[in-house]
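Dropping the structures in below, format is structure tokens.
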Structure 1
Amino acid sequence: MVKIGFNVLAWTANVSEELFPTLDRLKKIGYDGVEFFVGGAESENCKKVGQHAKDLGLDVTTVTVVGKDTNPINASPAVRAAGLDAIKTAIDRTHDLGGTLLCGPIHSAHNHFEAHPALDVEYERAAEVLYQAGDYAQQAGIVLGPEALNRFECYLCNTMEQLVRLLKETNHPNVRAMFDTHHANMEEKKFTSAIETIAPYLHHVHISENDRGTPGEGHIQFDDTFSTLKKIDYSGYLTIEAFSRNDPDFANAIGVWREYNAPWDIAEQGYKFIKMMCEKHQLS
């Protein structure tokens, strides 16, 4: 049975008690779960927020990134070890929150490029780090969901075909995959074939409009998305990931220079849109 989630990055990249009213209202709208960014999150704050989510009956998923100094595909063993440590810390914070999934572009550094396309040895390095991270996550009952990003944010995994290659090389039961409609809009020829390609590994889906605003108000191929998810019998989360400039430091880091839609408009209208699309395509 599919569930609907909302990533609170629309308001803030921080995890703290200040999010309590936000979680309360998301629950009232009808959301089944919430998603948090755990890069830099503090353990005690995560435990408090996780307990509040649990009390409300909200599931938790999380997202994180790795950077230049924690890059799993770097030639330096020390940098790759730092990358593994960073992922392990994110797994710990996910566990503190009571979450069962950590997703994001954890295969390689976000917004860092070399002067070449992805190399075979870089896939090997990413797979080695992800396998070790998978072992660590398995002990905590957490699944990892590496994410393919668009060409302007990473170069190792831009497409589902590349992500499948990485997952086959990783070959770990706790390392699965996520699909993000925003990135697919730039990198995939057809949503149908992309989702079918990743289907054996698919564990999480981000519902994101082309401009990162309210789902359904742009040109994303949502009919193809929902009909293909029905075809492959998908039963995970459909989580809205939308951005704003509410958190200027985070917005500056990911190139969000204007407001797309007000966060609560995105949350309220996005929930209605997903419910409508699920009914239309009989995805339940």
Structure 2
Amino acid sequence: MFLTRYSFSRRALKPYLAEFLGTALLIVIGDGVVAQALLSDYQYGTWLSINIAWASAVAISGYLSDPSPTINPAVTICMALIRPSHGQWKKLPGKLFAQFLGGFFGAVIVYINYRSAIENWDPEYTIPGGTILSPRGNHSAGIFATYPAAFFQSNWEAAFNEVIASAVLMFGLLSISDPANGARFQSPQLSMFLLLTAIGAALGWQTGYAINPARDFGPRVFSAFVYGREVFTSDNYYFVVPIFAPIVGCIVGATVYDSVLYEGDDSRIACALDKVGDRDGSLRLE
């Protein structure tokens, strides 16, 4: 009886544990590579190594369960809205909580591992755009959360960057997971690696390409214990951007893909378009 109950509870918890562990792994590798590059003044890391490590973390997390955890609240919410499945909304709160919690604990691990290096490199514990200035010009809070480039005239520019990057992420993800492309994408994890590397290389510089609310907010909450609440108020409350812009971007990317390319019957968008089109493909109102 005990083994039966344990087996059932373990199976029931697996989707949430996969989201938690996958997001924690993402942060340990992702924030870890940023820390290694930044704290060594780029002697042991480059922008390319940062892109590769983040992409590798996403790819590796895909093996944690079947189906793969999304480790991204923006993707989870987008799929629930556009490609709903049975019981999806019931699991949504638990998965979102697991993702944000995983991001928090991943940041804890990174901080413990690099604490001495942070104190040596940035003894003032400063924040990009914060009120405390570092005599050395070093700002270590960027290890844990994203901050916009100093040349942006408003956060709307940064939001646009995050929306575009997230739209590309979702568009590519749906293309990779499309059953019609199954024969061509033999390894979806490898395809995700290439997609994330491309996004980082092409669209990552100005905002740090959060494209994932849990990747940014979970570690940012932890960083508030170390750097203070200014991690939320700096850059005119920029922290809001990497929470909501990825959600908007993912919805935009999914809408474009399902409107134009997707042929399945589980998409609200594709089904809605099919209802206003006849067999010849012309549009009409029923």
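Every number in this text was worked out from the coordinates using simple rules, so none of it is lab data. Computed from a predicted structure; not experimentally measured. Cβ atoms are built from the backbone, for glycine too; each structure is taken alone.
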Relative contact order in percent (Cα under 8 Å, 6 or more apart) - highest-scoring structure of 1, 2: 2
Which entry (1, 2) yields the derived value 20.2, 69 for Rg and Dmax of the Cα atoms in Å: 2
Among 1, 2, structure where helix-only ellipticity at 222 nm (-39500 (n - 2.57) for each DSSP H run of 4 or more, over all residues; to 500) as derived comes to -22500: 2
Test item: distance in nm of label points 7 Å out along Cα→Cβ at positions 51 and 75 calculated as 4.9, pick one of 1, 2: 1
